[in-house]
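Structures are listed in the sections that come next.
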Structure I
Amino acid sequence: MANNSQGIKLLGYILLKPGLSKMNGATILFASVTGIPFLVVINFIQPYILTAMLDIPTAQHGSISGYLAIVHEIIMIVLTGPAGALADRIGRRRVMTVGFLLASVGLMIYPWALTITGLMFIRCLYAVGAAAMVSGISVFLADYPQEKSRGKLIAMAGVLNGVGILLLTATGGSLPKWLVAAGYEQIPAGRIAMALIGIIGLLSSLIIYFGFKNGDRGTQLQNSEPILKLLAQGFSAARNPRIAVSYASAFAARGDVVVIGTYVSLWGTQAGIADGLLEENALARATIIFATIQTAALIASPIIGIMNDRINRVTALIIGMGLAALGYILFGLQTTPLGSSAMGIAFILGIGQISAILAGTTLIGQEADPKITGATIGVWSFCGAVGTMIGSLLGGLLFDWWRPGAPFLLMGSLNLLVMIAAIYVRIRYRQEETLNIMATPADNPTESSTD
């Protein structure tokens, strides 16, 4: 990375806004590796906790997973908006650091729960941290890039999300198996695995706090409006039809991440047990399918990022939501996620999932008013939490009552509806791109943060 008159070149071709340091640039990359992955790993190891540690019958796993997700998402719904507004008041890095601390503690004590009620209480603590993490990283990604590089930086963050998810889920999914093979009982093996992941989160919180110093643009803007007023402005931003459809995309696409993390693991683990595998081996088998989805997302992200910087970003959203709908519907129609066709369909699902997420994230970053970026992103995250709650609740119930592929069919339908809404916005509100990306001058430098 090197300084120039327009800002900082990140990895040679991504331009950040003026006033940001090399450390700030490196920290946004680190936050991308560790942020969202810490919100996925708990869902992926949960089937092991339910089966090997709490001895819950598999017939109840779908409903229980759905209820746990509901508790999580209710807290996300209540707190993501205020967390984004708070980031406009006290700075993004403080909000994000506290989020990492709380989520890490939640991960470490999660496998110590002795009942489903205990799991729910611990999940509440974890969810408070998750709300702060989601708002913090999303606002940083909106704050940092120059407009001509927005899609590429968000795509790079998507790649690093994928790398982090692969590392954490592959490690988290395999650690119990390795520890059992080393002679540990199943319950201590699960507790040790989650403790190690939690320690990584605690170390990450320190890196986040010091790495974003003097690069917190929320502190630079010094927005002193009351939090409730900032939050109201975030909701009012939906008068812009492109922000409105971006909010809708968060409703569908943010739910996608949790649904995949929860139900690929659950469905794959149950299918493996039905084939005669032990719990830890079934979880490891499900990890392969999940890893395939994330690998596809990782490979596709750079291409999608370049595309999002070259075409109208509402058009990019139409493409992304369409690909996601296709992937989810095909995956949900399978009879088993461990079948011969699973890998190819999982690859399509991974491309669709990341396309929808990157397109929505790029569009909201382009359209958000810099004075209320935190509040706008907070409302965007709120919409994602609502979508995740609905997807998790209905998905869990349909998983038990209808078929294991039901959560994926549900999410495919939601993505399809958002695609139709985006087509309407593109046709009804025809205009040139908000910014001529290739000709956009560098943003005006901001004063250094005093944070």
Structure II
Amino acid sequence: MTKSLSGLMAGATSTTWHNWARTASATPHRSESPRDLPELQAVVREGADQHLRVRAVGAGHSFTPAAVTDGIHLHLDHLSGIEGVSRLPDGSAHVTVAAGTRLHQLNALLSAEGLAMRNLGDIDRQSVAGAISTGTHGTGARLGGISTQVVGVRLVTATGDVVEASADENPELFELGRLGLGTVGVLAAVTLHVVPAYRLEAREEPMRLLDVLDGLDDLADGNDHFEFYWFPFTDRALTKRNNRVADDVVEPLSAARAWVDDELLSNRLFSGVNRLASAVPRITPALNNLSARGLSARRYTAPSHEVFISPRRVVFREMEYAVPREHLRGVLEEIDGWLRSTSEPVPFPLEIRFAAADDLWLSTAHGRETAYVAVHQYARMPHGRYFDAVEKIFAQVDGRPHWGKMHRLGAERFAELYPRFADAQRTRAAADPTGVFANPYTDHVFGSRHTAG
């Protein structure tokens, strides 16, 4: 590190980094934690001058090597908090938030302002920048993912300059700034369109998988947010229906019931089940049947973000594909057939969620009503054969992998799956011609058009 920058930056180090799932690691030349926008600009400029690739890393919740670099690792935790709130006549607001803010922090800050995100995923440990850059989504047949709620971004470009982008200003940079794996610049801040705070009624109940699939249109379209979990080797699913209720509808879940369901059963006991399956794989179907029979119904109301979020402490590997909604049933039937014919030990349930079609260039729901099928495997158990098999099934219906989860696709296939992929490649090449923000993963998924110097 040069003397000038070492005097500017606090605590620059070189150490090995691992993501949450331990599927990716990096030993960067150095790591930096800029304390403000000028320091962030200085780091990017110096990285470019020294021909060091620069990658920002959030909470490390991506299962891919998206954040890996041998150059400069940027940690944006000091860039945190709400910068401004602009109220709109309908009660919604545009909120500008620093890119390093974690989602759980953002939820608390929005709640204090009487505001909330329109839709969220079920994990809130990610940074805002990481969540939107990888296409994090929740569920709701009439709703889009987090990136669809972004109305503006502030980027530090490959030259260290600050650029504001929106649908009206630098619209092509805006497209990749709000969903593009950080390939056109480092996000410094994001402006989100948020809504007045609201309460959700959560209704969770087990159902036969066939009944879920037979009634899928009513379930998906008849609820604000619908998803279900299905345990392999069983015909049982846990359904989750979350719908808006009036603010005066207060029916909380007791602290004891919440601890039993969300901590004891979903984490501690489930961890034990997975450890047992890893030790004795042949009993996995029996364990899944026990888990499925143990599913119970519950109903409660709470602020929206408290309903959306679930604690996840059992470490797993994950692959998730977005498939055209009309093909969901066939996809699940093929996965079920493969699992039963091979007896592949999979103690984790599949998670199925829904999204409306949107027009974001790199959105997995671009141009089509979408069902998301997420397959997981316990971290101590092999996942390769399982993931390879389901990826082939997804390919038959032109499935698109989640940008932050495990897959094997590259730029050639993405060009077939995304109508605006060539525009994304062109915008990336123009914004970062020397590959300051590139790494092997981004070169693989977008095409290797860049060099670092």
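Just so it is clear, none of the values below were taken in a lab; they were calculated from the coordinates. None of these values were measured; they are calculated from a predicted model. Cβ atoms are built from the backbone, for glycine too; each structure is taken alone.
What to note about this one:
- For the set I, II, ranking by distance in nm of label points 7 Å out along Cα→Cβ at positions 398 and 414 places II highest.
- Read-out distance in nm of label points 7 Å out along Cα→Cβ at positions 190 and 310, computed value 2.2, structure in I, II: II
- Structure (I, II) behind the derived value 27 of relative contact order in percent (Cα under 8 Å, 6 or more apart): I
- Per Kirkwood radius over Cα pairs in Å, the highest-valued of structures I, II: II
- Computed -26000 for helix-only ellipticity at 222 nm (-39500 (n - 2.57) for each DSSP H run of 4 or more, over all residues; to 500) - originating structure among I, II: I
- Identity of the structure behind 7.9 (criterion: mean projected area of the Cα convex hull in nm², for residues 294-373 alone, calculated), options I, II: II
- Taking FRET efficiency 1/(1 + (r/R0)^6) of positions 318 and 342 (r between Cβ atoms, R0 = 25 Å, to 0.05) as the criterion, the top-ranked structure out of I, II is II, with the highest value.
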